[in-house]
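Novice: The following blocks contain the structures, represented as structure tokens.
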Structure P
Amino acid sequence: MQVTQSVNRNALMIAMFSFLLGTILLLLHLVTAWEPIIMTGLFYVMIAIVLNGITFIGLLANSIINYHYYKENLTTVLVFLLNIPIAIGYFLIVVHNPLS
């Protein structure tokens, strides 16, 4: 799929970087079990919630304004929202650490 709107392109990049950074923090926690990683992860989650929330509101506004790009907008919103169950899963992995 070719993304033509810059709002959607930026949102997909934010979603990708959020996913990658969250995955890196999770893997670091699982491998090292170093306590400051948990605090770093919590700080990251707070920043990510704010940034992703603002981006999501922008996506919704873009979807209303540019409704004729509904397929691209819907796909972007769905990919963007995939980070929510992933983040919940990562949280559950940290809480119930299988490697400890």
Structure Q
Amino acid sequence: MGEVGPAEVRRAAGTIESVARTVRAEVPDEVGQVGGALAGSASAGAGSSLATAWTDAYTRWATAADTHAQSMRASADSWAGTDQAVVDRFAQRLGGMGPV
């Protein structure tokens, strides 16, 4: 079984942010071109609506992913702070007994 620590959580957050950037850059908007290709048809309006829906959905997902990554970083910071506080407390309790 592997171990997970603050550094691994921060790396995972970075990966999530990278994926969110990719999603924002790769929104499939080609379906919106249906309108020009089939001007005046029912499919033209449907293609435009679908392009808008996809753009909105991809953007919402990427924003949620960024929020999740920020939360992961905050948790990692809290975790590291707690670990350091415990180390400091043990050192204080042990007095001059050497490094912990």
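Since every read-out is calculated from the coordinates, none of them should be taken as a lab result. These figures come from a predicted structure and were not determined experimentally. Cβ atoms are built from the backbone, for glycine too; each structure is taken alone.
Novice: Which structure, out of P, Q, was semi-axes √(5λ) of the Cα gyration tensor in Å calculated from, if the result is 53, 10, 7?
Specialist: Here the read-out was taken from Q.
Novice: Upon calculation of relative contact order in percent (Cα under 8 Å, 6 or more apart) from the atomic coordinates, which of the structures P, Q produces 35?
Specialist: The structure behind it is Q.
Novice: Once distance in nm of label points 7 Å out along Cα→Cβ at positions 6 and 86 is calculated for all of P, Q, which comes out largest? Mind dumping the intermediate values first?
Specialist: On the way: P: 2.5; Q: 1.2.
Greatest value across P, Q: structure P.
Novice: Quick check for you: by distance in nm of label points 7 Å out along Cα→Cβ at positions 22 and 46, which of P, Q is greatest?
Specialist: Q
Novice: Of the structures labelled P, Q, one was used to calculate FRET efficiency 1/(1 + (r/R0)^6) of positions 38 and 62 (r between Cβ atoms, R0 = 30 Å, to 0.05), giving 0.55. Name it.
Specialist: Value 0.55 for FRET efficiency 1/(1 + (r/R0)^6) of positions 38 and 62 (r between Cβ atoms, R0 = 30 Å, to 0.05) corresponds to Q out of P, Q.
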